[in-house]
Structure 1
Amino acid sequence: MSKQTSGDFDFDDWAGLYLENPEEFESRRQAVLMIEMTRGSAEHVATARTLLESFEKAAMGRTSEQRMMIANNMMMESAHQLSAELQILMQALESVESPSPEPAR
């Protein structure tokens, strides 16, 4: 696996490393995840750590396909939660933007 800057990602390099040296792959994967998680606010870091711990616990001892399904399910759950929160924000914005009716005289 060639050395790259943190913004670069080469799937083929990572796939090759996974096949050649799974232990090194896992070590690098965890290092990259930790680096990326520390880039956010303290609240985001805590949330990211919690999500990663949940994934790691659920994925332990599973096949690659099962791990992918677990990650996909977690991503979809997160997307649904985000969608629900966006709906709430949209409703709040609409109520702020629309004028309140004048009281009847």
Structure 2
Amino acid sequence: MSIATMIARSGHRISIEKDIPTIDGVGSRVSSFVALKTDVPAWIQAANYDTIEEFARRNLEVTDTVYVATDPEIVGDGYRIKYGDKLLSVVGVKNQAGLDRLWSIHTRRLT
């Protein structure tokens, strides 16, 4: 069974959103998140101890890891993942083993 099939069978579906900041009438920055990808098959689990510690060394908090079988195309800051009623802020992304078959998205739970 392929990685993509295993992830698809998990039943988890996410949306990947990007913050597109705008300026309101009084000159204040307003966050507006736009869905870049929707209905993406994913596997979501609590971050493991090693991952939590790796990011903590850089003063970053990670609570969950999201695995996807397609390139999430997340570059830079300002991304979040929506899963049901949960919002996860993207902290980092890794192409597992550099094989373009599995990506891990390290996140911090917002809600």
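Quick note: the coordinates plus some simple rules give every number you see, no bench work behind them. On a predicted model such as this, the values are computed, not experimentally measured, just so you know. Cβ atoms are built from the backbone, for glycine too; each structure is taken alone.
Assuming -0.54, -0.61, -1.29 is log10 I(q)/I(0) by the Debye sum over Cα atoms at q = 0.11, 0.12, 0.21 Å⁻¹ as calculated from a single structure, say which of 1, 2 it is.
1
From 1, 2, which structure was mean count of other Cβ atoms within 10 Å over residues 26-33 = 12.6 calculated on?
The read-out was computed on structure 1.
Using mean count of other Cβ atoms within 10 Å over residues 10-17, single out the structure from 1, 2 with the greatest value.
2
Just checking, which of 1, 2 has the largest value of relative contact order in percent (Cα under 8 Å, 6 or more apart)?
Result for relative contact order in percent (Cα under 8 Å, 6 or more apart) over 1, 2: largest is 2.
Determine which structure produced the value 11.9 for Kirkwood radius over Cα pairs in Å, for residues 50-89 alone, calculated from the coordinates; the candidates are 1, 2.
2
Quick check: -25500 is what I get for helix-only ellipticity at 222 nm (-39500 (n - 2.57) for each DSSP H run of 4 or more, over all residues; to 500), calculated from one of 1, 2. Which structure matches?
1
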